[in-house]
Structure I
Amino acid sequence: MRLSRLAYATVLAGLGVIVAGAFAAAHQPLTALALLGAGALAAELLEEPERARVREPVAAGVFRVSSGVDLAAVIVLGPWRGALVAGAAALIARLVRGPWRLAAFQASAYALASLAAGYGFLLGGGTAGQLLIPDDLVGLTVMSLLYLLVSRGVLQVVGGLEVLQADFAAAAAEGGLGALLALAALNHPWNALAVVPVAVAVNQAHARVRRSRQETLHALETFANIVDERHPSTYRHSVRVAGYVDELARKLGLPFRDIDRLRWAARLHDLGKVAVDSTVLRKRERLTAHEWGAMRRAPRLSARILRRFELSAAEARAVEYHHERFDGAGYYGLPADELPLASHFLIVADSFDAMRSDRPYRPGLDVEEALAEIEANIGTQFHPAVAKAFVAVQRGQDPYAGLTREEQEELRGAAAPHHAPQLPGAGDLRERPELLALGGLVAALAGFGVGQPLLAAAGGVLAATGIVLRGLARHRSRRVRKALGAVLSAEERATVFSQLADVLHAAGRADWVALVDWEEDGMGGSLALSRGEAPPERSLMGWLVREAESREELLSTSAHELGGPDGVYLALPLRRENSALAGFLVLRACRVLPRHVRAALVASLDPLGVALAEEPRADEAARPAGGLLRRGDDLSLVAAPGLGAAAQTAAVLLDEEGVSVEVVELNGSREWNEQTVLESVRKTSKVVLVHGEEDDAETAALAAAIAERAFEHLDGPVRRVRSDSDVTAALRELAGF
């Protein structure tokens, strides 16, 4: 490991502190020092060695038993001798398991942190060699915070070039353990042995959590390897893509945390291809509509898989969009400003490896040919800044050299800390009155216990307030449930939706409400009913696809994820009586719905699903004249009312030539027309509309609906022919577009 100059300065300072601590301990009793030193060394040795750890895509909360021992040493022995215990134990343990530079740097970090924590304890009113609770609570708090900030700051910022991520929960746990050890040791040093089994149990529990995370990652990685090995042309594809992404991120100087995220997203980006038949991956000829549909669904399936794991959930959006284009002409047609920057890293790396690899339908390109292809498509297929930086890195050049100032700032902005946007209203204490009541009860009992009547009285008031607020919330929830019950008594689906939108606007201040009908394959849906200004439908469907199998009763996300303004989106899954997912009730509000509204919606989940879920389509015999006249796989032929016979004649002739044509004749039901045609187009990906001498408004509207709602399935534009032309010849010509 190569250390920076600042890191070497840290080592000198830390070793100086250890030496000074040794001088300070020279003329002091050694019993407590020796026992705490032995405990610190044992705790360090119990910890997982660095080389056994897996670089994970999300940071884990790190609780260190040895940090608790360090803090106990600071309380019992004072700042300098406590720093000696922490630094010496860390140094000895790490010298056994790793390179001396890394061992010296990490030991120095803990020595400096212990010294700062010791003086923080003194400044907070504490006294070295004694601990009184609650008098020393301020000192303990300051001590724990300083230890956290100095140790994590030195290790993450100086050593790892990271953005500081302070885990205050871990700091509180370490401070509490240190206080317990100190209380035991101050009475008699050997009393600290009673705390050892607890510390060991905590350490083992933490190790089990880490192993579980590692096993999950290894399982996903094995899954990715299986997908790669299904065909020689994709063998180790995800490994190479991850390597390209990792190299680019490192050359850009991104923090290791972001490098880990990007690398794992690249490593797992093709998991969804497990649902694609291997014959499709090996096919030399042009893919059929069904085959292209399976390929287009794969990124969304990858995102759905990753979303189910906490370790990989943050990368799901980037993986879902790794087949998009900068000009918006990708699989799902999203514009560049709606794509996370991480997806552009995957797009260019995935494309580069695909061009370099031999495929069944063409040989691979050499490096310069592939890089020239990327350069030729900058601004159309590829993000300009990311593509320029990638090409420069592959040529051994500085990735920032060829970028404008704005492009450099955009890439450096990719290093911003990854925090899930806080949902407005999610932390409102008024929404958690039971916490207020329990907190007040604790304060009241504590006041009685320490003889503080004012604290007891204040706690009683808080507890009573919480109980009253809880009662009010339950009363308001019953009122909303009653209103929902009245809405659900309506017979028409549209009427139920309209009245429900009124209730949600009044009770939850929802400014947009919609009903989404869900496809049977679970890979998307369509807006059936909507009130208000809708978000981009493609982004909405992407979010619902990722979350569809979460089994949560109420889904929520920030408006930022859907590319909208500030606010919150919520979705209520609607299920039929057989528990099959039929759709979603989706709404947007300025903040999280009040708790009583959420409780009422969840309580009404089943009747809402029955009332709003789309009914299964009736048998074809019950449909109006027209309908699905012929099934096929290669081309959808949609005929205006009365033109079904002519369309069928053309379809029969084409069938003899090996082209399978599905014929749909429009009828008087607009809803049925759109649903049937869209299903047909999603299956065949090619569509021709046969209309009369005049292109009527209904046919034009249907063409627009197909282009808007089945865009990701279309393999070409929506074509139209007049019925008085040679329909068979026109279809024969168009069948190959």
Structure II
Amino acid sequence: MKADTLQLDALQAEAALLAAAAPLIELALAEDIGPGDVTSDSVLPGDLILDGRIIAKKAGVIAGLPVAGAVFRRVDPALRFTARLPDGARVRPGDVVAEVSGPARAMLAAERTALNFLQRLSGIATLTRAFVDAVAGSGATILDTRKTHPGYRVLEKYAVRMGGGQNHRMGLYDMVMIKDNHIDAAGSLSAAVERARAAHPDLPIEVEVRSLDELRQALPLGVDRILLDNMDLEQMRAAVELTAGQTPLEASGGVTLENVAAIAATGVDYISVGALTHSAPALDLSMEADRLSHIAYRLSQIAHRSSHIAHRTLRIAYRLSHIAHRSSHVTRRHLHLARRLSPVASRRLQLAIRDTRGAIRDTRGAIRKARYAIRDTRGTIRDLRAALGNQLVILGHHYQRDEVIEHADFRGDSLQLARDAARCRDARYIVFCGVHFMAETAAILAQPGQTVLMPAVDAGCPLAEKADLPLVEQAWAQLGEVLDVEREVLPLTYVNSAADLKAFCGRHGGAVCTSSNARPLLAWALAQRPRVLFFPDQHLGRNTARAMGIPLDEMLLWDPRLPYGGHSVEALRRARLFLWKGWCYVHQRFRPEHVTWWRERVPDIRIIVHPECPMEVVDLADESGSTAAIIRRVEAAPPGTRWAIGTEWNLVNRLKNGHPEQFIDSLSPEPSICQNMAMTTAEKLLRVLKGLARGELINVVTVPPQVAGEARLALERMLEVSP
């Protein structure tokens, strides 16, 4: 029954979509085709049949296939349109989205209009999916707004749903939305709500607030949702705490892909994004004919445009006689059209070729200049390194750009770099190419007289920011109300955390772990005390514990926004592992359907993922491991091995380039790049080294002595367990 209901809902949604699209299709075809396609009607034979395919040229999410099919059928009912994927499906470059067959003139006349609809709606679905992936695991829902193109609202909101988002109100008629102007006119917020409720008792009511004081006024009114208008992150966190789950909260204003994860982490329930519909770029799609039809169409164009190649066209036609044997009517048309070449068109073609050659020369010149600049930067860095000699050591994480990692004395994952930092006893300067928590770790382990510097001091880590000291201390106190925490619970922090959280673990008997040694550290922690508070990455903790045989019902997800993490006293006492509600957005983007996509297309593919990926992805993969483990597996694999790797793109691409004897690609169709790691560039590294050469310290990383001392205890325990 449930499946039947879902199918009915889908059919009703498609019917509504096509009803809304029908007048738009009429308008679009009228303005594009007008009285007729003069080119196709004059060039192509009336009885020519084409078989075409709509192909994705970039990765994205498809939406609008029913509309595209309606366009082809409206131009000529004889055109057959077959969707090869459902709306909402992810595509990679080269994927066949749909197939079209039928009269060539009608197909080419409908092509641009159909693609316009499909590319526009797929672009919205693709951008929506990027926002949805960015907040995955947070509990926040991505909403659209009324900022749609006139006449396209139903279509564009449909595309948002296909991308995994949800629709806000459709218009001014299906939800009450009380803003400042309404409040001013009514005299007060309570008066506005009262009037709206009396006039429309069956409609939901949402109220917009711009400050915490206005929020306090709205909470007692019992509205269905409260919109936080253009609040900063600190205000949003305070609003969530003040609301305490009484009323769903929606964040709005200034939302981008760069900050949406941080907004979701404040605890709001909804995030509305106007850019989904007003700023989404179109997804690159194209329609291609099959081989013989494509040859026929292209040769017809050549014959129509370029007189100086008439004889060459004839020779090509004769050379293709074996094809003509199978399709002689195609070749005869080529010969006939080749004799009708236009001298004017030929001249235009020659001018276009000349302009194109000039543009190519300009582009090549720009590329040469860029290469010279790269070589200059690379050479200067090498000279400065040589001048500084043993005073300098550069550490680089695997996720760094190639232009940066090539200069690293040591490269590795978090564990390896922690070990390397501890061993760099002779260097006076440690330059850390990574994110801030890594440089902090190096500063904690540094010897007296050593200085740690970062090329990009503002390169933070969204995962590390999922937990802060006040929230962890609050959780510790709440656990202390139920358990004897100093005897029954051990704190274990992932190295992707701030120095003060490592210090917290140090003074409470805990330790630090990395993705490489999480298993032995978790086993050590459970040997010390019966329960573990693991933060800030829930996925690493869950995947590690399951690999050790700990059942899911002995793990609790700790939501720091809720009292006791959202659990009862009895549940806390039964649990062995408390997993902090945090995640890495880079690895959160890998999804089970990515695994399915590769399995269906490349049966012998080997899938290896980082343990920061969600459990559902790790379970479907052939294996999981840290960045160092992934590198070792690829290096040990025989030629011809095929890999789909679920981790950061810079590492995947480096492995791909370094092992051409193997097939290596990202598990996700959209390579997952750590934007924070990418903040370190060769130019920023050069700036730090130039400073050292003239005696200036740029971007020094320091940790307060007491914090460093306690954090060092936690790090030393890690290195003792996993040397």
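Read-outs throughout are calculated quantities, based only on the coordinates presented, and are distinct from any laboratory measurement. Everything numeric here is computed off the predicted structure, so don't read it as measured data. Cβ atoms are built from the backbone, for glycine too; each structure is taken alone.
When P(r) over Cα pairs in 5 Å bins from 0, in percent, for residues 187-250 alone is computed for each of I, II, which one produces 4, 14, 11, 12, 12, 9, 8, 7, 6, 6, 5, 3, 2, 1?
Going through each structure in turn, the value belongs to I.
Quick check for you: by relative contact order in percent (Cα under 8 Å, 6 or more apart), which of I, II is greatest?
Top value of relative contact order in percent (Cα under 8 Å, 6 or more apart), among I, II, belongs to structure II.
Assuming 109, 69, 43 is Cα extents along the principal axes in Å as calculated from a single structure, say which of I, II it is.
Structure of origin is I.
Using the calculated result -18000 for helix-only ellipticity at 222 nm (-39500 (n - 2.57) for each DSSP H run of 4 or more, over all residues; to 500), pick out the matching structure from I, II.
Source structure for this number: I.
For mean count of other Cβ atoms within 10 Å over residues 107-114, which structure out of I, II has the highest calculated value?
I
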